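*Asks:* Some structures to go through are shown next.
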Structure I
Amino acid sequence: MGEEFDGVLGCDYFSAYRKFMGDFNVRVQFCLAHLIRDIKFLLKLDAVSKNFADRLLKKIRALFRVIHRRESMTPEQFQARLEKARAEILRIGKRAPRRTEAQNIAQRFRKHGKDYFEFITTPGIAPTNNLAEQAIRFVVIDRKITQGTRGPSGRQWCERIWTTIATCTQQSRSVFEFLHEAISAFFDGRSAPSLLPNTT
C-alpha cells in the first residue's frame, strides 16, 4: 500500500499490520471477530480469567445488538448507543485481572482500543475483516494444496493470477473472458484490458 495509502485498513492484530500502522500513520479497524476469538480463549483458563472474558463478551454482544437494531433508531440514537457500548467495552477491557493472558488483552485495549471501533465514526467500514478474508480464502487453499512456489517467477505468477481472480470476482466479471481478452490483446499487439473498475 505504501506511504500514499489514506484509507482505513481493516485487518487482524498481526504485528506486520501494526508496524505498517505505526510507520505510515495509517488508520486501522482491527477485526472484532478476531478479538472475540482471542477473548474466548480466556474461557478455557482459570475462573478469574473466565470471569473477565465473560464480562467483556457480554459488553461486545451488547454492541452487536445495537448494530443489529440500527433500523429502529434515529442516526443520532444509533451513534450515541454505539459510543456508549464502545465506552463500556473499553472500561472493562482495560481493567483485566493479574493473569498474563488477560493482561495481554487489556494491553491491547490500552494501546489500540480506539482502533477496534473506527467503524463507529467512519462510514463504510465494517467491524470485522470477514470480507477481506473471504476474498483471499481461495489463495490460502491454493497455497496449501500446491505448497507454494519455488522462485521469483512463480511468486510473480501467483500474485498476478490471484489478483486477477479476486478483482474479477469482486467486479462480477468473468475471469476466463478477462484472461482471453488479455492474451488476445498481447498477441494482437493491443493494450491489455484494465482490472480497474469502469466508473463511466
Structure II
Amino acid sequence: MRVESSQYPEVMSVMPPKIKSVGVIGSRSLCYTHAHHVGEIVDDLIDRGYHIATGGAIGADQFVIEWLIRQGLSDHCTIYAAWKNYSGFPIKIRAMIRQFKDYGGHLLWGAASGQDSPHIAKAGLLLRNQLLVNACYGIVAFIDGQSRGSLFTIKKAAAKRLTMVVFTHDCHLPEIDYVKWVPLKCGGCWDGGFKAVYLR
C-alpha cells in the first residue's frame, strides 16, 4: 500500500526532525504477563533519547501506553490511530487513550471510524501501520501466533531496512527471505530478542 505524505501532512510535524522515533508494537493477544517487559523496553529507549511510537490497540500497544502514563512520560510517545475519533478505539482502552492525551501524549488521528465496514476498518488499520513505519527509525515488536497486523508492520519495516528487534512468544520468527534473525547478546531487557540483519 503506497502512502502519499501529502495526504497526511501532519505526520511530518508530530515531532521535531532531530528526534528519532522507535515503534513499539505487537500482538493484541499478548499476555499481560509480558507488560512489564514491554515497559522496560520503553524505558530503555526513552533513556537513549528515542521518542516512542505505537498503534493504540489492546495488547502490546496498551502495555506501552499504560506504562508511559504510570511513569509520567506520556509526552514521550505518539499514538498512530487508525480512527478519526475516540469512538474507534476498543471500549476497554478508550478512557486510557483520553488520559494519555490529557497527560501530554501525542495522538495522530486516522481516517476510519468505529462504524465503518470491516473492510474499511482493516484498510484504516493497515494504513496506520504504514504511517507508523514511515515515521520511525526502528521497530521493536512483541509477537505471538496471532500477530497478523504486527507481521504486516514488520514486513513493511524490513522493506525500508529499518533497525528492528522482535521478541517471540509461542511462535516462530517472521520468514522474510532477505532477513536473518540474530539473537541479541546485550543482556538486560533486550535478552531474548532477535535483531534483523539484512542480507541484501
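*Asks:* Name the one structure among I, II that helix-only ellipticity at 222 nm (-39500 (n - 2.57) for each DSSP H run of 4 or more, over all residues; to 500) of -10500 was derived from.
*Replies:* Label of the source structure: II.
*Asks:* Comparing distance in nm of label points 7 Å out along Cα→Cβ at positions 97 and 185 across I, II, which is largest?
*Replies:* Once distance in nm of label points 7 Å out along Cα→Cβ at positions 97 and 185 is tallied for I, II, the winner is I.
*Asks:* To which of I, II does the computed value 68, 45, 29 (Cα extents along the principal axes in Å) belong?
*Replies:* I
Throughout, read-outs are computed from the coordinates displayed, never taken from laboratory work. The structure displayed is predicted, hence computed values, not measured ones. Cβ atoms are built from the backbone, for glycine too; each structure is taken alone.
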